[in-house]
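A.B. asks: Take a look at the structures listed below.
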Structure 1
Amino acid sequence: MNAIDRLKNKGIKKTAHRLMFINILQKSAVALTEEDIKQDMGELYDRITFYRTIQTLLSAGIIHRIVIDNKNVKYALSEIAFRNHQHMHFFCKICHTVACIGEVPSYDYGLPTGYKGEEYEVLIKGICPNCG
């Protein structure tokens, strides 16, 4: 699905910033930091528009945020296969890439009575195939 279709499906107005943001993430096999995305935007980068774009795309479910630790956050497209964010993320301790992993079966966390899980943010840290 291209960037225009992603925005159209969510009823969001297409702007140059939004289209470029989505296109940058579509070209990457791994999740990207804000700095990675800023660099790829080049001359089009504008700080205020950039952060508004992130919030709009997050709210619409077009992208998702992956928090590695307090200072390391990355972004990836929310694929249809991961619609409810029911997938894991793998963080490589050597190259610091983050990949969305959907082939791993989800785990039943057995929450106490009365609790209903809606989103799971599972982060596995280790060594990726490229580094291992």
Structure 2
Amino acid sequence: MSTYHNRISFQTQGDCDIIDITQNIDAIVKSSKLETGICTVFCSGSTGALTTIEYESGLLKDFPDAMERMAPKNIEYAHNERWGDGNGHSHIRASIVGPSLTIPFVNRKLTLGTWQQIVFVDYDNRPRSRNLEIVIIGE
């Protein structure tokens, strides 16, 4: 077994900004020189999340709409009262989706489905500078 680490850094717009990072992760898996294993992507930060989605215009509208129904922006959050930053909904949404994602790979190729892309979702209420840690374990 061997391990490999890399990092992706980028700017986001906030407010449920959905960024397709599939090509970035695919390139990192290939550069690892590992043939078979798992790739874990982790967001350091409590208002961002990682998941897979079919990255198309309908779902790019539906996904934020669904999150608004689950954790609306315009309701009371104790977090907002304590910190005054208005992003209580951001923390809840990111917690629902989760800060990490693990994808197997075989022959240096991610085992994603035909219509499945890896996305980072920024739930914060303002633009942010984001870092994702990528750790690969394999042979």
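The numbers here are math on the coordinates, done by the rules we state, and not lab data. This is a predicted model, so every value here is computed, not measured. Cβ atoms are built from the backbone, for glycine too; each structure is taken alone.
A.B. asks: For relative contact order in percent (Cα under 8 Å, 6 or more apart), the calculated result is 21, so let me know which of 1, 2 that is. Don't skip to the answer; put the middle values down first.
C.D. replies: Working: 1: 21; 2: 55.
Here the read-out was taken from 1.
A.B. asks: Using distance in nm of label points 7 Å out along Cα→Cβ at positions 32 and 88 for the comparison, can you identify which of 1, 2 gives the largest number?
C.D. replies: Details: 1: 2.7; 2: 4.0.
Largest value of distance in nm of label points 7 Å out along Cα→Cβ at positions 32 and 88: 2.
A.B. asks: Shifting gears a bit: From 1, 2, which structure was mean projected area of the Cα convex hull in nm², for residues 24-95 alone = 6.7 calculated on?
C.D. replies: Values: 1: 5.5; 2: 6.7.
Going through each structure in turn, the value belongs to 2.
A.B. asks: Let me ask something else. Who wins on mean count of other Cβ atoms within 10 Å over residues 56-63 among 1, 2, i.e. which is largest? Don't skip to the answer; put the middle values down first.
C.D. replies: On the way: 1: 17.4; 2: 12.1.
Largest one: structure 1.
A.B. asks: OK, next. For distance in nm of label points 7 Å out along Cα→Cβ at positions 48 and 64, which of the structures 1, 2 scores highest?
C.D. replies: 1
A.B. asks: Upon calculation of FRET efficiency 1/(1 + (r/R0)^6) of positions 8 and 112 (r between Cβ atoms, R0 = 35 Å, to 0.05) from the atomic coordinates, which of the structures 1, 2 produces 1.00?
C.D. replies: Numbers: 1: 0.25; 2: 1.00.
Derived from 2, not from the others.
A.B. asks: Given 101 as the derived value for volume of the Cα convex hull per residue in Å³, which of the supplied structures 1, 2 does it correspond to? Please list the in-between numbers first.
C.D. replies: Working: 1: 139; 2: 101.
Computing volume of the Cα convex hull per residue in Å³ on every structure in 1, 2 gives 101 only for 2.
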